[in-house]
Every structure is written in structure tokens, then in C-alpha cells.
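What follows is a group of structures, each given as C-alpha cells.
Readers should treat all values here as calculations from the given coordinates under stated rules, not as data from a laboratory. Keep in mind it's a predicted model, so treat the numbers as computed, not measured. Cβ atoms are built from the backbone, for glycine too; each structure is taken alone.
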Structure 1
Amino acid sequence: MHLAIISLNYAPEEIGIGRYSTDMAVALAARGAEVEVICGKPYYPQWSVYEAYRGGGWRRTREQGVHITRCPHYVPAQPSGVKRIIHLASFAASALRPVAALVARPRARRPQLVLCVAPAIMSLVPAWIAARLSGAKLWVHVQDFEMEAAFATGLVDSASRTARLARLIEGRLLGLADIASSISPQMCAKLVEKGFRPDQVIEIRNWSDASCSFTPPQASPYRAQWAVGDRHVALYSGNIANKQGIEVLVEAARLLQHRRDILFVICGQGPNRAPLEALAAGLDNIQFHDLQPSERMGELLSLASVHLLPQIPGAADLVLPSKLTNMLASGRAVVATAEPGTGLYDEVDGCGTVTTPGKADEIAAALSTLIDDPQARESYGRAGAARAVERWSMARIIDRLEGFAQKLCDTTAAGGQG
């Protein structure tokens, strides 16, 4: 099996889409597939290209059995709606060069399958070129409905001319793909709403990190490192951006200032961190820290008594936060914000408490209740760990992905057309 993966985000990015694109490529290569990756230079979540990757144009390497071409692209320090579009378009344009090299090979060395990870949906243009000139199938894997998320977060006015054009472009681009997948049942249903037949859509979930080992909260080294003492930690770790709506956590911390046994810890980077810290000025029950190394993920998640997962209204079926998988695997209760019937609500229900998006008082009340009821916390935590095994086992998910990819490659080899 020979496949090409086009994904803006890739290692050494440690969170979000980059982690899953990397795991996917490495796992398939380890199982004997010939894997080519065309990706951007790492920049997320800081929205700044990592120092070791600045300059030098395109870079081609072989890492963990995967052939990788990293493309230069524009990265805005403050990603507004228009700047984000330019950012995504610049990667799609930059990817054309390695695509040209890929399709210039003898036909037997071209990919049998091209998998495009969205965001960036604009990458479907070079992916389509690669697929059609290779005689390959084109598969789009949607991690995030980026355009609708931009509308939901206010980056782009949903009633504007720009929004109408974006919807038109999205529909045309998705129409280029032969097959589509996404990470939750609700997001797969949205692909059908956008024009795919049900038999063209497959669910490929993100997975929990099986390499993590977890300890009781009191045993985490971070407790001493950050002077947590014997307080219960309500932890958020991840990107700090518009769609998370993390401001509500600061308001919840303000409501719980009288609870000296609860400490809010926010670990993350992103364009909204500085305003968030300014909002929290004067609060002594909240700490901010940078993202921690992936090899310490188990130690970090073990610090929590409760995990926090806010999301703004309207975003719960546009993206299923990748951080949820490891939150549940850690065996801790979760307090999330989502409306009933959404994908996020369904995933958290039974493993914690789901509150109304944007309601700080509900988060504060739910957190207080869980902290005061250790039996409920433990019960939710056990349910979450079991759900992580049941729904987010990496081996099972890669088995499913590999089997589906192999069928598509076999169809290509037999001369099938998309």
C-alpha cells in the first residue's frame, strides 16, 4: 500500500491535529505501508514557526519510516478571519511543489491513495491534483469544520459576502473527494449534509495516548513543582483560542474564590492567552503555564481532580476536542460545556457533568459538587477510563483505517475510478 498524506499540521507539534496525523502516518508505515507526508512547518499552538524550522524553504526528511516534505507557509501571529484564510491558502499553494515531484515519478511509484486532512480544506486542491495524476483515490479526513467554526467564533460574519463565498468554495472542494471521514457520528452526519452519500462516509476517531501512565493526584510531580499543596486541581490543558471559550473558566474561578481547596490550572498557548491572563488579574486561585512536554502528559493529567473542557455555543458538532480522549483515559471526571444532543455532550455524558455553554455559574456549581463528592468523582473517572478503551483505542482505530485504506488501494490497483 502506497499512500500520500497531505496535512498542514504534523510533528513536532504535540497537540491537536498534528499529533494524530503523525501517529497515523507512523503507524501505517510500521505496518508496511509506503507513506509520503506533505505538511507545513510546525507552528501550532504558538502561531509562530518553531525556531529550528524557520527559513530554508522546503525540507525533505525521512522520520520513523515516513517520507516527509515540510512546506513554507504564512503564519499570522494574530489569526483573524482573513489572515487565517491566507494562512491556509499559502500552505495549499506551497504543497503544489512536492505534489509535482510526486506525480513526476514513474507510475508504479506514485501513490494509490491520497488522504487530505482538513483543516486545511484548501489542501484538497493539491491533493486532487496528486490523486488524479496518479490514478489514485482521494480521501478527505475532516478533523475540524474550519469555515463553520470561523462563523461560530465570530472570526467571519456568517451573513457576509465572505461567508457566502466560503460556503461555495467549501462545497466545491469537498466535491473533489471520492470518500470522506470524520471523528464523531455527528461530524460524519454533517458530511452527509454537505453532499456525500452515506456509503461514502466512514467514522475514524481520534485516539487516546496508550503510552501515558497515570497516578493518584497527590503523586503528580507537578504538585510540588507548581506549589499546588493539597488543593484540588481543576485542569484545562490545550490550545487557547476563540472556539474554546476559556474566558468562562476565569469567571468560574472568580465565583469560587472562597473555595481555598480548589485551584484552577490552565496550561496552554495561543493567540488568546495574554487577554485571558489579563482577565484573571487579581485572582489567586488560578495559575497559567505553558504546554508541557508530551512525555509528561501522564504526570500533568494526573494532577487533576477534575478536567475542564469549555466550548462556545455552536461549536460542539464542528469539532470534537482531541484533548478529551486523554482526559477520559486519565480516569478523572470531566466538566464540559455543550448542549444536549451534540457530539461533545454524548461523549462526556456519564463520565462527568455537562453544563450550558458560557454559564460560569453552572461550571462553578458542577465543580464544587464533584470536589465535595469523591465517590461521584471516582465513579465518573472509572466510566471515562472504560470509555477511552472502548471508543478510543489506537490499535482498533488504526486497524479500521488501515483496512479501509487497503480496500481503496486495491480498487486503484484494479483500475477503479472515483
Structure 2
Amino acid sequence: MEEKLKTIAMSSHTLALPQDLPRVLGTYGGHTDGPLVICLGGIHGNEPAGVIAAQRVLEWLHTHQPPFRGELLALAGNRAALLNKTRYLAQDLNRVWSLERISAFRAGTWKEPAGPEDEEQRELLAAIDKALARRRGPVIFLDLHTTSAVGIPFTVIADTLLNRQLARSLPAPVILGLEEHLDATTLNYMNDCGYIAVGFEGGQNEALTSVEHHELALWTTLITAGCIRRADVPHASALHEKLAQQTKTVPPILEICYRHAVQPEDQFVMEPGFENFQRIERGQLLARDRRGEIRAQESSYILMPLYQSQGTDGFFLVREVKPVWLTVSAPMRQWQLEKFLPWLPGVRRHPEHSETLIVNPKIARWFVIKFFHLLGFRRQREEEGKLIVSRRPHDVASFEEW
């Protein structure tokens, strides 16, 4: 059985996506109460592995008909870009999911000139809203990606306890802090809506193994959510062990400490040969642009070096987070210790947003960012000399509480 599935994965990956690629790749279940799992593949058009993996999982489910709680919905992201084999046509579809834009779409008041990604987003939003309207349980969103550089897979989450629980069920490093550097992604949008949301980077864009890794991510999500029993998906264990062997040399939890943003006019060129989670040293040459050399600001690991023509992220640097800090932070959140933060000097709650704090750095100098992180406050920005920090709502500890 495992050899047969491997053969199917390889042959499927070599096939071009059909010209009539549907928005809704398929559904399964929906006849009983349980979680709604929304799986999105190919929101970047040069990342087809997630679409192929979702199709394979659906095909297996419909063929074998295992018992299933809740519903699985699989969606294709930027269909036009997928067929064009490019990241996007006019704008990055994974950078336009602000609450303001979504509200304007729903109200029919969006005023910007229409572009190809606008229609893609409208269709995606309509499919998601339709599924949410019929859901019979909690919602889990799985966003499948690949990278232009080679390297092992990893997960990306907003730092809530439920996101941690789902991400750590996968045998791949967990990356924290991306929400501090990127705005209006699908993950941010779904988290802002109060749902569990995990991004999974399955490997290099064109690698055959990326399909297998995405399959594993979807099977693990369905198993962890309680939609399907592990015993009913025997080949998932083999995929799990295979990936665990690849990732065992990388720290299990890391956080982003630097993002190098780029624009087309920068003429950014990454130095060749970097891989995800390659160890780099402070001062090491990483890239060049029209201003000159770009060197590492600290010793760390490199993540998602840009080896494609489109994209606004030149590379990220990540550092290890000791698992003990996550262990410590969980009871702190369960005990709701964040409610005492406004009692501290230089800290007050935002008058309009209960999950946001305003910090005067001149008074609260000792109040380090790490402590905010422990309690889930990872989003931060500066306004008029004040530090504004916020966290995700619905930060509960278990699926039963949710």
C-alpha cells in the first residue's frame, strides 16, 4: 500500500494542473457534528504541491470511506496564477486579507481598481463563508505552502495555545513571530476571526517530496482535530516517521528575529546555495542589492531565502526558543495573568481593544518583550513614542474549551 501511494504521489506531481481547475477541490464528511477543516493550497501560483496533496487526500477518503466527524473542505488558491505557474499576476493574494478589505468586499464598497487577484479573493471568501455558515463545530484552517529554497518543512503559527497544539502534532519545526512581520495574510485573517490556523511549508516548490509532506500535514490535522482515527489512515504513520527523521537536527521551536523586506527596485539578489535552517554567523554575506552587500545581523538560522523573481521577503532569520518557555507560558495564560499587566507602571489597556496594551517604554524599561511573548502579546508597533502590543483572542488551552 505504501509503495502504491508513493507511486501515485510521484506521477500526480508530474502532471500539469488542469485548465478547468476548480475553486473547490472537494469536500468530505459534513454529515455529523465535528470540526470544519478548511485546507487551502496554491494561494501562491508557483506552489502547486498543496493542491495536488489535497486532491490525493480527498481521493483516498472517497475511495476508502472511513468514519469521519465534521467536514473537510479543500480549496485552490490563486487559480489563474497556478495555471500561469507564477507566484501572482498583479498582487500577492496572501497579503490582501485585512479585515477592512474583507468587510468592503462583503459590503460591495471596495473602491480600488479591479485586478485579477480581486476576483480570486472574492471567490475564495465566498467559498469560506459558505462553509462557515453550515459548520457544525470548531474551525481549523490549514494553509499549505512551499518555498523557493530547498530545506526541511516547517510550520508557521500565531502564538495561541491551540495553534501550538496542532502545530506540534506535526514532526516539523514550529516558527513563531511571523505575524509581527507580515500583515494581511490568510493566517492572520483566520486567526483574527478566532479560528485555529496553521501554515505548513512543505519543502521546495518543485520537489516531489513536498506533495508527501503536505499530505502528512493534512492527515495529521484531521487526526488531531478528531475528524478521523489514526488507525484508519495506516500510511500516515510511515509519512510521519519519514519526516521526523529529516527534521530531528533542527530545534523544534524557533522565532523570527529579523525579516529583510525587498522591493523590485532594490535589485535584490540572494547569494547562491542557502537552504532553510542553514546555520549562519553574524556578519556573513547573505545577499546584495543596489546599495551593496547585505550581511547577517546576528548568528542564527536562515529561513526562506528568496530564489524567485517575485516576492517581498528577501529572507528571514530565526533563533531557537527553548521549549521550557512554552511550557511556562501555557499555565500563565490559563490562569489569565495578562489581566494584571495594566497594574504595572507604564502599562495600560487600550480603551477600544481589550487584547491590546499601550506601553510607555520610558517608564516600563525593564518590561521586556519576552514577557509579553509569554502571555501571547506578539504583535507590536510604535505610535507616538508608545509601544502598542496585542495578542490573539480566544487563546484557550484545549479543544474542549473552544
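Here FRET efficiency 1/(1 + (r/R0)^6) of positions 136 and 304 (r between Cβ atoms, R0 = 41 Å, to 0.05) is compared for structures 1, 2. The highest value is that of 2. For distance in nm of label points 7 Å out along Cα→Cβ at positions 72 and 88, the highest value in the series 1, 2 is held by structure 2.
Given a computed value of -12000 for helix-only ellipticity at 222 nm (-39500 (n - 2.57) for each DSSP H run of 4 or more, over all residues; to 500), which structure among 1, 2 does it belong to? Derived from the structure labelled 1.
Of the structures labelled 1, 2, one was used to calculate distance in nm of label points 7 Å out along Cα→Cβ at positions 232 and 384, giving 1.3. Name it. Working through the options, I get structure 1.
Could you figure out which one of 1, 2 the value 61 for volume of the Cα convex hull per residue in Å³, for residues 208-247 alone was computed from? Display every interim value, and only then the final one.
Numbers: 1: 118; 2: 61.
Label of the originating structure: 2.
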